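Below: a set of structures, written as structure tokens.
Each value in this text was obtained by applying a stated rule to the coordinates, not by laboratory testing. These figures come from a predicted structure and were not determined experimentally. Cβ atoms are built from the backbone, for glycine too; each structure is taken alone.
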Structure I
Amino acid sequence: MIYKKVEFSNPIIKDRLRIIENSKYKLIFRTFLESGGGQNQLHYHSKINETFKIIQGELNIIINNEEKILRTGDEYSILPYTNHMFYNKSDKQVVFDVEIKSPNKMMNALQIMYGLSSDEKTNKEGLPNNIFHTAIGLNLMDAFSPKIPFIVQKTGISFFYNLGKILGIEKQLINKYCH
């Protein structure tokens, strides 16, 4: 079997992802995060466990308003409902693996959100300009903001996701961005 290397990048976050493993049980991707890059908003997942393993460099993470620095060889697991974000304060690229257990449709979510960002169809925070695209990406990613009550987000995201699915928007995004 010939393995096709899958990589994609996000110019807003300033990172590039290389898929290492993608199965029903786990998704592992290597992240190459440039100096000054990273996420700019705290978020959490309601069902997803993420484990970060630093391969090279230093990664700054915020976990529930506490900043930590992970260095080469360090691992850190983030449980559901844990507010978090990562970024690179150093002057060198940081390389780290992210493992997600029971990823569901996270691979599609990443490819869609990164594709929209590369096509300049997002705002400066990296959220799509189109409400359907945002709802589809966030739903597939199981991502929520700690600034808005969960039930409000879940209801709004579910409504626009389901409507977008009925209208064929999710299928269009998958056809365009998912390898």
Structure II
Amino acid sequence: MKDIIWRAADGQSLEYCQFTFEGKTAIRGTVVGKLQGARGVFRYEVACWPDGTTRWARGWVQSDRGELSWTVHRPECGIWLVNGTAAPGLAPCLDVDIGVTPSTNSLAIRRLTLHVGESQDVWACWVSIPELTVHALAQRYTRLSSDVYRYESLQSGFSARLRVDEEGIVQEYPGLWRALSTD
């Protein structure tokens, strides 16, 4: 198990997150503060299949815009369910990417095991917060050095250089998050 605390670059949010790697990867986190335009608390959990792809994720948000919850689930048949309803548009997705946390970038980084100079395109179920909407997002990860990856959203053109630790956990997401402590 690994615990991490991130602080948002603007000082408006904190996140406490726990990673579990024994058997299957799992994440549990809480973000408090600014949630992409709203203020509140966001709690989430993610569980992966043994190959590192996302099995399910769920979240709860309480903000100045109200309270919402969601689930995404990818059973062994590979058909994504969003709040229990089939979502064929998510078919190419293997990962979940939750918009207000760097933790889910760590899932793809760990799963891909890229060598320096390699890159790979992936699809993720992108969850926007606080609305809790889910859609497919084409992404690319490129390993630039032993501890730096370039993340790119292929649809919006957004990119960032993510610094990670020896376990592939994001330590710095420039302009967005920085790790305060890890255990």
Top of I, II by FRET efficiency 1/(1 + (r/R0)^6) of positions 44 and 148 (r between Cβ atoms, R0 = 30 Å, to 0.05), largest first = I
task = Identify the structure, out of I, II, from whose coordinates relative contact order in percent (Cα under 8 Å, 6 or more apart) was calculated to give 23.
result = I
key: Value -1500, calculated as helix-only ellipticity at 222 nm (-39500 (n - 2.57) for each DSSP H run of 4 or more, over all residues; to 500), assigned to which of I, II   = II
key: Given 13.1, 38 for Rg and Dmax of the Cα atoms in Å, for residues 12-75 alone, calculated: source structure among I, II   = II
ask   = So mean count of other Cβ atoms within 10 Å over residues 92-99, computed for just one structure, reads 19.1; which one of I, II is that?
value = I
request  = Name the one structure among I, II that distance in nm of label points 7 Å out along Cα→Cβ at positions 20 and 140 of 2.3 was derived from.
outcome  = I
